[in-house]
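Each structure below is given as structure tokens.
Coordinate-derived values only; no laboratory data. Since this is a predicted model, take the numbers as computed values, not measurements. Cβ atoms are built from the backbone, for glycine too; each structure is taken alone.
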Structure P
Amino acid sequence: MYDTIIIGAGMSGLAAGIRLAHFDQRVCILERHSAIGGLNSFYRLGRRNYDVGLHAVTNYAPKGTRRGPLARLLRQLRFAWDEFSLSPQVGSEIAFPGVRLRFSNDFGLFESEVVRHFPRQKDNFRRLVAELCDYDQLGRAGTGCSAREAVAQHIDDPLLVEMIFCPLLFYGGAREHDMEFGQFSIMFRSIFLEGLARPLVGVRLILKKLVQKFKALGGELRLRAGVERISVSNGSVDKVILDNGTELECRRVLSSAGWRETMRLCDEVNRPDEHPAGRLSFVESISILDAQPRVLGHDRTMVFYNDSDKFHYGKPDELADARSGVICSPNNFAYGQPLAEGVMRITALADYDRWAALDRQSYQLAKLRWYDRMVASAVRFVPDFRSAVVETDMFTPITIRRYTGHENGAVYGLPQKRYDGRTHLKNLYICGTDQGLVGIIGAIISGISIANRHLLEG
């Protein structure tokens, strides 16, 4: 009999497992795949390791900082700051036609850029920043307010509004074109007020540390252990049945598999699903270079680009949308030593249904064509690196669906979040993307918060 079974060995599931194991609960994490991490994972192709999902860790805070999500994470999971080896970004920018706004982990730079390019919005921008919710006010319930409507009450320059929303939606937007103001507050703080960082070796360091801690505390991790169904009796979960028929009894279940995906596992008949699935997915190209990006003239960590004054954040009308995207160079963090090879990653919006309709040969051809289209679009905003490319790879919404289980390959899950983590069953809870916190730090905080609130009571 387990005290808690956790479905999914992503960041949120692992963090919840650590938190519960700290208090001597008997915890088992079940992972359908042979690798941990979900979307934020890594794989090896040829002689190289590739990150999936991670561009950067948001919510960065320097060593010694006592407030904010990163400090809370380290305190709650009992990690030292040095264990995650986070190196801050060198500097990023939002690039629209004729205007570029630079930002770094010093918010003063972003504020000065806004004032320089949009001097009439100086006081409006500062009033908006002052209104952003504290983290302590978030996570228990959504505000329900449209972020675009809230921002429009302060900023009346349409271009500045679009430029602010571009990175926030790309890094946390589950809705098309807009987001809830509470989510906007989270994302604005995590990217602009706190900032971006990355471990030298990428996401696998963070995953390794989480798994080591969980196992050291007596936690059990089962890979290739997919859940077939959750057995329900008298309004409660009584056991979890695996794909191989194994039955595991438990007192509580915490699922990071997603709301709709978790509801489908429950063995109740004809339960209505009140939450529509997310529609927003991505495609990403990865280019390995024979030179450091700085040598080629590219010294930015991130470039969030859009080729018109209006940012279209929605499901594309073709396989992908090359009008906008995110260019990430993992080389351009302040590591103190260079990565062995240059890397450029380009992420753009994509349509899961169109990718899923392709046969195998058409799918492979589409990846090649869209690699070329995405890179051609991106080099309008960064130096052309194509002559330095020695290897490429690409993942699509099909890849995301395979490793996360999310319908439509929806990276950020449901548009309507479940901030309290509760379900209709008294001992079944959810954490992770559909609970409402996104990104690596957000996912970890989600697991911690739900464990604290519901699974450590009594």
Structure Q
Amino acid sequence: MRKILLLSALFFYSIIGIAQIGAYQGKPHYLIDTYRAGTKIGTVEVEMYPSIAPKHVRNFDSLVAAHFFDTTAFHRVVPGFVIQGGDPNSRHGPKSTWGMGNTNQTDIPAEFNPISHQRGVLSAARDNNINSANSQFFICVAAATSLDNNYTAYGKVVAGLSFVDNIVSSARDANDSPLQKIEMFVTRGIVDPTTIDSVPEIIQPLNNLAGISSNFLFKWKAVPGALIYNLEFASDSLFQNIVLRKSTAALSIAISELAVGKVKYYWRMYANNGGFKSPASDTRVIYTGLDAPQLLLPANASIGMSTQTHFEWRKVAQANAYRIQVSTTPAFTTSAIKLDSAGIIDTFLNFNFSLTNRKYYWRVATEVNGISGLNATALYFTTGSTTGIENNRVLTIKQYPNPVAQILNFESSTLTGQVTLRIFDQVGKLIATQKAFPTSSTISFPIHLATGHYFYQISDASGLAQGTFDAL
């Protein structure tokens, strides 16, 4: 037997071609009369959401018009989960075939939407193919949010939920099939004509806001009666070229699909009550920001860093400037931020920290017209003490060649005592440490590394320098 999670085959019967489709403006209701072994249990009334899942509602309505569901069974009952029915095999076929569906049925493409699978929600059963829904449906008897965005919810019980509870409590076999057949007869009911006239009031972003990144939250006020909200993004003010549609049941959403790089979008939104959409909100213009830069120095998990720290990151094309933040906690709360500098036109910054032996977290965001975009994933480093290599002096040093084949050279007239070279990979992991004493202004270290990009720290008794190189 196919099941939800393994699930059953659905919708659309071959008779659809001759069925008369009911006309409705709003949310159509259907009455499901249920019988156990010929004795009536009760009537379950459901409303459907044609403005959210129009193909599934149209399919259900066509099957009702053809009396397709009459004498089919609720062949699966799972307490705390669902009741499921609508398989034509359950009319007269062997019980072992109930839930398997019929290959002559026409499948309906998935219409996944933000309606959550809460108690009372009616949804389309299917097999492993997301577009295999046809006539079978299920009703949730409890929250089943694991099904959200994996099954098409298209209606809800509005009366008679106690009868659903009665059905799910039926004595059943090892396959969750009721021991006594539970038949259904489905007829059309009323159509709820309630419109949704309130226009969504947008909270953010403001019109013409620039620097919109994938973690920016679009926000609006709740509209009475709305089940979900529909957002549209277009490249033109008339919305003739809509490039993205998004839906949510929440009052905010982050949009990750917008192209980065100062791209201009027109956007608007609607409230949706399942039967109608509201008038469109006002149209607003936004400009996306840029990708976050790659952080270079200090390398992640660096230790013994000078309190006079050199920060460096890769240039991002089209960025006007950058914003760097340094914090004593990874949460970057206001009280923990020790450096917050915006409008940096270079790809580096030197800053002198007053605290020694302290762990710091740092991140950089691109800026477009003064608006910060997406932050890079934060890295961390630890400052050293006030003695030895952790002094505040930054070594003036020349490193060559780059790329490196076998020997990495450093040239400086100020190196004193033992010199330590630390090499880190691109994720900040320390992979090599070498020590040597300079005999001239140039000190050399043998390099045996796989081809790639690396970070280094070189220090003597009085200071530290850092940089990057490529190995061949």
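Rank structures P, Q by Rg/Rh (Cα atoms, Kirkwood Rh), for residues 208-407 alone and report only the one at the top, that is, the highest. The partial results should precede the final answer.
Values: P: 1.07; Q: 1.13.
For this comparison of Rg/Rh (Cα atoms, Kirkwood Rh), for residues 208-407 alone, the top structure is Q.
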Checklist outcome for this item: One of P, Q was used to calculate distance in nm of label points 7 Å out along Cα→Cβ at positions 56 and 176, yielding 1.7; that structure is Q
Checklist entry - Upon calculation of mean count of other Cβ atoms within 10 Å over residues 328-335 from the atomic coordinates, which of the structures P, Q produces 11.5? => result Q
Checklist entry - With helix-only ellipticity at 222 nm (-39500 (n - 2.57) for each DSSP H run of 4 or more, over all residues; to 500) derived from the coordinates and found to be -9000, which of P, Q does the value describe? => result P
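Using Cα Rg over 2.2 N^0.38 Å, single out the structure from P, Q with the greatest value. Present the calculation step by step, with values, prior to reporting the outcome.
Working: P: 0.95; Q: 1.41.
Once Cα Rg over 2.2 N^0.38 Å is tallied for P, Q, the winner is Q.
Have a look at P, Q and say which one yields 2.3 for distance in nm of label points 7 Å out along Cα→Cβ at positions 64 and 200, as calculated. Write down the numbers at each step before the final one.
Working: P: 2.3; Q: 2.8.
Label of the originating structure: P.
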Checklist outcome for this item: When P, Q are compared on relative contact order in percent (Cα under 8 Å, 6 or more apart), the highest value belongs to P
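Could you figure out which one of P, Q the value 18.5 for mean count of other Cβ atoms within 10 Å over residues 304-311 was computed from?
Details: P: 18.5; Q: 21.1.
Attributed to the structure labelled P.
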